[in-house]
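Structures are listed in the sections that come next.
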Structure 1
Amino acid sequence: MDRREIAALLAFIGRLDPRTIRTDQGEARDQLDQWHELLGDVPMATPHGWEALAAARQHMRSSQYPILPADVARPWESYRRDRLARHSDPTPSVDPDDQAAWTAELLGTRRAVASGTAQPAQARAITTGRDGANPRLEARLREIGSCIPPAARAALAPYRPARAAREAAVAQGQPDALSVRCAWCLAQPGEPCRRRRIGPDGGARGTAPCATHPSRLDLATAMQPEQVEQPAAA
């Protein structure tokens with residue numbers, strides 16, 4: 001705030017709290033100098049929610065003591081910290097090899113957010129579940145059957161032999177044991193079976209992947225006709 005804005009702020013405060021009014025010309029000038037020295041870097045208002053008049057009004061509503069410059073500066077610092085805490089630096093638009101320009105744009109964005117002239121850039125949340133599914137993506141996945149192209153799947157087969165064998169078995173019409181929950185080791189659908197490691201005291205010390213338990217394969221075999229009929233019924 002410049003001296004003219006500080007004078008307007010003091011006049012507003014004086015109307016609400018006559019105790020702050022200085023009738024002597026010298027005292028009024030000293031008061032103006034003091035407030036300008038302490039609030040010179042605090043704006044009168046910003047486009048995004050900050051008003052010095054509102055901060056002064058809030059103090060006078062909640063405190064019985066005469067207002068001081070710190071009673072306006074503290075809310076301003078809280079306003080700055082809150083905005084910077086909600087800001088995640090967006091990727092600058094300049095060439096990343098130009099370190100000086102890259103840093104300058106990052107700092108400029110942060111200063112604009114902290115000063116209230118720009119809104120914080122928040123990172124987009126990761127959505128899960130079918131509520132956020134894209135209908136076009138769902139249709140495309142139903143068309144091709146998988147989000148991994150066949151050529152890429154074939155190229156990855158040597159590096160994940162267990163999954164490749166499972167996919168080959170499913171393609172031949174055999175039951176997919178990992179499509180059901182294992183009643184023996186309680187492995188969830190999609191997770192491999194695990195073998196419990198028992199300590200000397202009889203308590204479980206850990207688990208390790210193991211071959212699919214026969215009971216899980218039997219359950220998948222029993223449910224296979226039901227899984228085949230569901231798409232046809234749909």
Structure 2
Amino acid sequence: MTKVLVVDDEPQLLRALRINLTAHGYEVAVAADGGTALRLVAEARPDVVVLDLGLPDLDGVEVVEGVRGWTKIPIIVLSARTESTDKVRALDAGADDYVTKPFGMDELLARLRAAVRRAHVSATGDEPVVDAGTFQVDLAAKKVRRDGEEVHLTPTEWGMLEVLVRHRGRLVAQRQLLQEVWGPAYADEFHYLRVYLAQLRRKLEADPSRPRHLITEPGMGYRFEV
């Protein structure tokens with residue numbers, strides 16, 4: 001049975017979607033705010049998320065980013081916002097589809113079926129919190145803790161760490177890392193990688209001069225090892 005997580009702060013809509021989706025054979029979980037949604041994605045492991053952008057605690061785009069930080073689960077944005085900029089922001093953050101309120105149930109069901117068909121979620125490495133021993137990387141919350149204390153990372157440091165952790169155990173080429181963190185215009189700025197990797201090692205490695213987790217493959221790229 002396909003599991004659907006519906007995230008919306010309108011109780012009537014949540015109830016209606018739960019009844020309709022259950023009647024069509026879906027297993028349904030609901031959340032009325034972004035924090036609950038992120039927790040349920042990690043705990044319940046739904047097959048698809050239907051997400052409203054206007055939530056009381058987080059912007060829906062932040063929820064998309066939190067989910068997309070560690071899993072490829074399909075996300076269908078369901079929103080009354082009709083501005084193209086809102087749609088672009090949601091899609092750029094990693095949403096798979098966008099349905100504008102009001103909507104027909106047949107349309108939503110068709111979008112759900114299509115999203116699930118397209119999904120190729122890997123069961124391995126699909127965890128929101130990666131434990132490296134002395135420090136933990138929470139890909140959903142975008143936080144790092146070392147010895148129980150939160151470590152402050154700059155946005156660029158986090159971006160670099162996130163890419164490496166999402167590809168943990170595998171080599172990430174230098175140009176790939178530069179393009180994902182800095183953008184295509186910086187594909188040859190290799191010194192950026194050395195500078196920021198040194199900063200990450202100072203903050204996270206027990207012995208920065210002998211890193212166990214943030215590994216350099218000379219002339220090729222970098223790896224994150226748990």
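All of the numbers you see were taken from the coordinates with simple rules; none came from a lab. What you see is a predicted model, and the numbers here were worked out from it, not measured in a lab. Cβ atoms are built from the backbone, for glycine too; each structure is taken alone.
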Q. For which of the structures 1, 2 does the calculation of helix-only ellipticity at 222 nm (-39500 (n - 2.57) for each DSSP H run of 4 or more, over all residues; to 500) return -12500?
A. 2
Q | Parent structure of the calculated result 6, 17, 16, 12, 11, 12, 11, 10, 4, 1, given that P(r) over Cα pairs in 10 Å bins from 0, in percent is the read-out and 1, 2 the choices | A | 1
Q. For distance in nm of label points 7 Å out along Cα→Cβ at positions 69 and 213, which of 1, 2 scores largest?
A. 1
Q: Taking FRET efficiency 1/(1 + (r/R0)^6) of positions 5 and 149 (r between Cβ atoms, R0 = 25 Å, to 0.05) as the quantity of interest, name the structure among 1, 2 where it is greatest.
A: 2
